1. Compare distance in nm of label points 7 Å out along Cα→Cβ at positions 88 and 104 across structures P, Q and report the one with the greatest value.
2. Of structures P, Q, which gives 99 when volume of the Cα convex hull per residue in Å³, for residues 32-71 alone is computed from the coordinates?
3. Which one of P, Q has Cα extents along the principal axes in Å, as calculated from the coordinates, equal to 61, 52, 32?
4. Hey, relative contact order in percent (Cα under 8 Å, 6 or more apart) derived from one of P, Q reads 21; which structure?
5. Consider the structures P, Q: one of them gives 4.6 for distance in nm of label points 7 Å out along Cα→Cβ at positions 56 and 168 as calculated from the coordinates. Say which.
6. Given a value of 34, 23, 18 for Cα extents along the principal axes in Å, for residues 40-95 alone, calculated from one of P, Q, which structure does it belong to?
7. For distance in nm of label points 7 Å out along Cα→Cβ at positions 8 and 144, find whichever of P, Q sits highest and give me its label.
8. Tell me which of P, Q gives -10000 when you compute helix-only ellipticity at 222 nm (-39500 (n - 2.57) for each DSSP H run of 4 or more, over all residues; to 500).
Structure P
Amino acid sequence: MENIWAYDFDKTIYKKDSSIDFFFFCLNKQKSLIKYFPKIIKESILYILKKRTTKEYKEAFFTYLKDIDDIDKLVSEFWQKKRNNVYNFFVEDVNKKSRPQIYILSASPEFLLAGFTKNYQNVILIGTRMNKKTGKIKGENCKGKEKVKRLPKNVKIMKFYSDSHSDDPLANISTEAYIVKKGQLKNWK
């Protein structure tokens, strides 16, 4: 059994929602994406009203990707600019000389967060598998119980961090769990 530390990403490691930040970053680079704004607003309202599943909402939100020519270049530029939006506790943890494997488990798209994790050694990313050219999700959105399903069976979570109780399934199987609010850690209840 391998001991690991596990982290949610948005509002846990990263101070904001990376998907929303990335859309506005792309919009700033490519003004023509403004045409997707009404659709995003409409789909957001339908999601809040529970007329859309999370998967349907995310696929609708990310349809703007089909108008981006070099997504990898934009992801790289995004993380160069946004790297300072990472909470200090994670930077300290990831830079510790003696630490176990770190897993980041996130509902955000893997293609987006891979631009962040590639700069760290011994960090494994498990996120929503999304086609970066179409926004279509492969399988399920990586949230809640889905995160537990996607975690290898031979690992034991020694420490777990998240900003949301939607991650109760991971907190429940962790030796220690912490809720993160604006970079401050509190014991999970």
Structure Q
Amino acid sequence: MKKRPVSTPPSDKTVIAATRKWLKDVVIGLNLCPFAREVYVAERIRYVVSPATDVEALRAQLAEELRLLPTLDPAATETTLLIHPGVLGDFLDYNDFLDLAEGALAELGLEGVLQIASFHPQYRFADAEPDDPANGTNRSPYPMLHLLREASVAKAVAGYPDADKIPERNIATLRRLAALETRSPSR
């Protein structure tokens, strides 16, 4: 029996570069999150690449990051992306982990202070088909947990007209782009 080669995990620099490119080209470029541009340009996003290779190590690091973010000056660090390329590559496992993540938030007494948004390369909404372009709104280069300050989210939403329509607008944008892609002639 042949041994499978062990793949070398990507470097932190590679992971962060891919994440920054995704933010710039997809999240900001397609205006999926109208609030992202300001913090991205101002470099107020903290990128943390987790070395975790199991759920317990990731949960411990998540708890550490949840405790840290509220202590940082929002003018310097508004939000944190906890990127974890070495664990939860399978979306169903990742989705199950989200309950643990929310549990950590509650255990630390940070509900109402922080929230966790989820992104994964295989992201799939509950009632969506795997190939539905709408899933792309939450598809990222690597599995990640986005830690956000509730006060910042509330302020951004209050200053944005029809913020509640952002998800449906994003879905329409991605489905429209997919339809255009399927209509374009082969190269």
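Read the figures in this text as sums done on the coordinates, not as results from a lab. Note that the structure is predicted; figures quoted are calculated from it, not measured. Cβ atoms are built from the backbone, for glycine too; each structure is taken alone.
1. By distance in nm of label points 7 Å out along Cα→Cβ at positions 88 and 104, the leading structure of P, Q is P.
2. This figure was derived from Q.
3. The structure behind it is Q.
4. Attributed to the structure labelled Q.
5. Q
6. Q
7. Going through P, Q one by one, distance in nm of label points 7 Å out along Cα→Cβ at positions 8 and 144 peaks for structure Q.
8. P
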